[in-house]
Structure 1
Amino acid sequence: MIDIHCHPLPATDDGPKTFDVAVEMCRMAAADGVTHLVATPHYNYQYSFQPEENQTKLAQLQAEVGDAPNLFLGCDFHLSYDNIRHLIENRKHFTINLSSYVLVEFDEYFVPEQMDQVFYEMQVAGLTPIVTHPERNPVCCRKPEVLYNWVTRSCLVQVTAQSYTGGFGRAVQRFAEQLLERNLIHFFASDAHDTRYRPPLLSPCYQKVVATRGKAVADLLLKRNPEAVVKGLPLPAGPPPLGPDTLKNKPRWFSFYRKR
C-alpha cells in the first residue's frame, strides 16, 4: 500500500515532537504493509513551511528507517483564494514528489465561494488538486453537492482511512461509506500524526474495502492511484462518480444536491 498523506516529520507541525517517535511511525507503517509514504507537513496560518528543512529531516528519517517505507515529500496545503498565487508560483515546494498533484485542505467552518475559480486556476497552471478528508469537514458534510461538482470537474478526493473504519465516530464513518458508494473517493490515506491516536495504518481500511467493494477497488484506492501520484502519472481509469440522477435509493445527504 502507498500512503500519500502522513505527518511523520519531527518537530515540524502537529505531528511527532521527537525523532524517535517519527522513526516509530515509519516502522509501524512498514509493518502494516506500507511500501511508500509521503510526508506532508502542514502549510497554514499556524505552521510555516520550510522546504529545505523538510528535505533534511526526510533524509535523516529515511537513513534511520532504511528502505521501508520509501519516503517522499509533499505538503498539506491550506487552500484559500488569498494564497492560490503562492501555490502556483512555488509549486515545486508543495506538490507530491515534484509531480502535478497537491493535497489541499479547507478551513473547518468556511469554504470560499470562489473555490471553483481557485480549482480552475490550479488546473490551468498544470496542478491537480486532491481535496483532503472532506468527510471530516463540516462544510462538506452539510453541502456534499460541492464535492460532487468538484469531482466532475477533475478534482480528486482523499479520505482518511480511520474515518472509513470508524475512528472518527459513526457520522463521519457513514459519510465516508456513502462517498465510496458514489465513487467519490480516489485515495484512502492515513493522515497519521502519531503512533497511538492517529497511527499510520492502512490495512484495516484496505480489508474493509475488499469486503465491501472487492479487491480491485481496494487496490485502486490504496495502491494503484497512490502509485500514479508518487510517480507523477495519470490515474488509472476508475468508476465514474454517481450523481443523484443515477441513484434508485438516494442517501439523505443527496437531498442537498441542486443541479446547476
Structure 2
Amino acid sequence: MVYAVATRLDASGELGPQGMAHLIDACQALGKGTEALDLARQVQRREPGSAVHAARLAALQDWLDWRQAFPPLDATGDLALEPLAHHHERDFAWQYLDPAIATLCCLPVFIDALDWHHWLAATWRGGGRLPFAVFHRDWGFIGCVSLTVHGDTGFLYYWIGRDFQGRGFGPRAGKLVLDLGERAYGVRACYAKAFDTNLRSRRGLETMGFCDLGMRGAGDDANQVFYRRGPAQARRRTVDQLDWLLDRMDAGVRPAPSPPRLRERHVA
C-alpha cells in the first residue's frame, strides 16, 4: 500500500522528503533494489550534505552487493522470492504472528526483534541453508521458504502467513526454490517432513512432487512423517541418505529404525 500510494504521489510531485524515505523502504522491502537505489540517489542529490541520506544510500548499496552473490531468482506469475534479509524483520514478524507456524514448522519462538536478527545472521553464517522471503505482487511479504543444501541433496521447509494459507502459494513458492536448487546448486534429491495431522502441508508437498516415504521420526517425533523428491533409488540408500543429511543439518529429529523383516516360515 505504501509503495502504491507513494509512487503516485511521487509521479505528481506531491511526495515530500519523509514520504520519499517511506517509498525507498517499501521498494527495499519488496525486493525492488534498483528502484530503491535510484530514489536514494535522487534524495541525496537534493540534499548532498545529509548524513542520513548518505547512510541510507550506503546501506542500500551494501544490500545490493550482497544480493549479487545469489543466482538469478525466477518468479511465477504473482509470486517471487527474495533472499531473507535483516530489513524484512517487521514483515516477517507480522506474518509469523500465528504461533501455529512455529509449532508446525518446528521453528524458533523469537523473544524479540534482536533475537530474530541473531537467528538470521547465524542462519546465513552457518552456510548450506538458503532462506527466502516469499513476495506476492500485490500483498508483499506473505511467508518464507528455505532450502538446505549439502552436496546434491536438499531439505525443504516453507510456511505461509495465516491470511494467505489455502491458496496454493506455499507449493508454488516451494517449486521456485526447488527449481533454483536444481539449476544453481546441483540438487538432485530433496527431503521434507510434516506432522501427520498437518494435511494441508502434506498435500502441498505432494503437489511439489514429493512422495511419502512411509517413514516417521524416532521416539517423541513419531508424529512427523518424511517425504522425498527425486529419482528412484533403493530403500536402503534412501534411509542412509536421509540420516546423513539430518546429521549434516544437526537436526534433532531422526527417522525411526525400520522393524526387522521376519523370515518366512515354511511348513513341510
Structure 3
Amino acid sequence: MRGFVQSFAAPARLTGKMARWGEGICPVTVGVRPEFAKFINRRLKEVAAQAGAPVSERARCRTNVEIIFTTTPQDLLDNVRRKQPVFLGYHNSSQAEKLATVTHVIQAWYLTATRDAHGAVQIDNPRPAGLINKMEVPCDLCPGGKMDIYPPQVAAVSGSRLGDGLRSEFYNVIIVADPTKLLTYEMGELSDYIAMLALTQVSSQDTCQQLPSILNMLAEGCDRKAAALTENDLAYLHGLYKAAPDQTLATQQDQIGYQMEQELKGR
C-alpha cells in the first residue's frame, strides 16, 4: 500500500508536493452528446465530493476542468501550445513541444498554482506575467548579446522543518480523449477514469499499479484492470484530500498511506 502511494501521484514541479484542488471544481465536457456530457460532469462532482475535494455549486462558476472529446487531439494541443502555452503546465520554452505531444487516448495537462503561508496564490510559471519582472543581462553567446531572465516569485513561508507553509493547488486541468479509440468502453468506465485524472496528477498512465485501480484500465499488460473506481482509488483520494497540504512530500505520502490503511483495514 505504501508503494502504491509513492508510485501513484506526481508531485507539482515547483514545490515538489502533491497538488490538489483548493477551489471548487467546475467542469465542462464537450465533443459528446449533451446527455453524456452531463453524465461525465455529474460523475466527476460525485467522486470529488466523496474524496473531500471542493465542488463549486454556483450556477455560473469559472470553468477549471475542460474535458474535451476530439478526433484530432494533437491539433488541439498544438493550438494550445501556440496560443495559451501556460495551460500545458509548468515548463520552459524548450519543453513545450514535448509536453504538448499527445501520447495517450485519454491524457491530462495540469496548470498548478502555489499558495503561500499567508494565503496568497500565484500561478506556477517560470516567466511571471508583466514586463516589470524581466531583467536583461549581458550574454556573449546569446543572439543580440543579451539574455532575458525572470526573478523568482516571492512567497511567504514558515520556518517548520516538516513543511515550509507552501501548498500546491490545481488551477486548471485539461483532459483530452480520442473517442475513435475508446469505442469498446462504457461511459461509466470512461467517466471514472477521467474523474481520477481530474482529482490527482498521476505519475504514469502506463504503469500497472500495485493494487487494483481504474488507472490500469488503459495500461497495456495489466492483470489488475478495473471497470470502475476501486476501493483503493477512493481510499487514496480520501488520503490525498485529508493530508496536510503544506507538509513535505514524504510526510504527505505517509499520511495518505496511513489513511488508506485505516480505511481499508479488514476488507
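Every read-out reported here was derived from the displayed coordinates using simple, explicitly stated rules and does not represent laboratory data. Note that the structure is a prediction, hence the values are computed from the model and not measured.
Tell me which structure, out of 1, 2, 3, gives 26 once relative contact order in percent (Cα under 8 Å, 6 or more apart) is calculated.
Working: 1: 20; 2: 12; 3: 26.
It must be structure 3, since only it matches.
Matching task: 19.7 is the computed value of Kirkwood radius over Cα pairs in Å. Pick the structure from 1, 2, 3. Don't skip to the answer; put the middle values down first.
Numbers: 1: 18.4; 2: 20.6; 3: 19.7.
Source structure: 3.
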